[in-house]
Structures are given as structure tokens and as C-alpha cells.
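The following blocks contain the structures, represented as C-alpha cells.
Taken together, the values in this text are just the output of simple stated rules run on the coordinates, not laboratory data. Since we're looking at a predicted model, the values are computed, not measured. Cβ atoms are built from the backbone, for glycine too; each structure is taken alone.
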Structure P
Amino acid sequence: MLERLTAFERREIDLGQLIRDLRGLYIEADPHDATIRSNFESHWSPIDGEYEMRTESQPPASPAHDDHLADALGQFRSWVKSVLSADTSAEHR
């Protein structure tokens, strides 16, 4: 997931691809820990929401903001790092 965030920041992929990739990696990981599942959703949803605001055919009630997206991406990155640092196995590295 960190690699995909970096690819987005380098403009190698667009926001829509990032959203799909993060969700796909999450599904592939198939986490059984309810906290990880819940935390993924709470960190991924703001990024997805910013994407939806950017792609709606009608203007949303509150417009998309690059600052909000940057904050959501930063929080997602921090969360992923915390999950990885808590996992002492080499499986997810």
C-alpha cells in the first residue's frame, strides 16, 4: 500500500487507480482482525470520498479540497505504517 501511495504522489497513477489499488490490496490481504478491517475503512473512505467529489457529474454540497486529500493520504500512510510496525512477521513486508 505504501508503494501505491508513493506512485500516486509521483503522479505515476491517478487517484482513481490509487483507490482501486488500495481496496484490491486490502481484499487480497484478507485481514481477519476486525480492528484492521474497521480501521482500513475509516482511513480509506475519506480518500474515496475525495475521489467521488472530483468525479461527480453534479457539484457536491462541499467541494473537494487538495488539503483534505493530502491529510487523508497522510493519515492512511501513518495507519499503514503502524499496522506494519505492529506485525513482527516478515509476511507483509
Structure Q
Amino acid sequence: MTSEVTEMIIALRDGTMTLEQVAQRFRERSWPRRPRQPHRTYLETAALAEQDPAPYIPGSFDDVIAAHQDGTITDAEYRVLSEAVAEAKRAEDEGGG
């Protein structure tokens, strides 16, 4: 299944978008976030660590991670795109996005 994020990564790979163009689009978009599950004690933290990981969210940073893990993007591209996502989330947290 493709998403806007995977389509941009494909465009990066086929040369129709540059890394900076993809990074800029990543900075400008809203990124889905996982709801936080509050826990208070060490035992609760340990129990959460033993649970299955959260489900894959298409159109989220999960797509960037998957592209890196399968070798579609390089370590250097991953760093640039990760920072772009972080910038977008910081801007959103600060009310600018």
C-alpha cells in the first residue's frame, strides 16, 4: 500500500524529486502520532515493553523507517528526512504547523 510519504520516497529514488524537495515537503506536512499510554511504575513500563509493538501507520514516519530498513534510502537520506519530520513535529507542537 502506498501513501503520500512512500510516493515521495519513490520520487526520490527515481529522480523526479531531490532530497531537499522531499525534506521540504516533509517539513510542511502534518505527521500522525501514536497516542501515548501513560504508565507510572517500573512494572507497568516493563509490561508495556513486553507487548507487541504498535501497529504500522501508513503515511507516518513508519514509512520512512521501512524505506531505510529495506535499503530504499541511505543512512544520509534517512538522517535528512528524520530531521525534517522532527522539524515539522516541533513546529506543530509550538503552534506553527
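Assorted remarks:
- Structure (P, Q) behind the derived value 2.5 of distance in nm of label points 7 Å out along Cα→Cβ at positions 4 and 36: Q
- With distance in nm of label points 7 Å out along Cα→Cβ at positions 44 and 84 derived as 3.8, matching label from P, Q: Q
- Which of P, Q leads on mean projected area of the Cα convex hull in nm², largest value: Q
- Given 2.5 for distance in nm of label points 7 Å out along Cα→Cβ at positions 28 and 52, calculated: source structure among P, Q: P
- Read-out helix-only ellipticity at 222 nm (-39500 (n - 2.57) for each DSSP H run of 4 or more, over all residues; to 500), computed value -18500, structure in P, Q: Q
- If relative contact order in percent (Cα under 8 Å, 6 or more apart) is computed and equals 42, the structure in P, Q: Q
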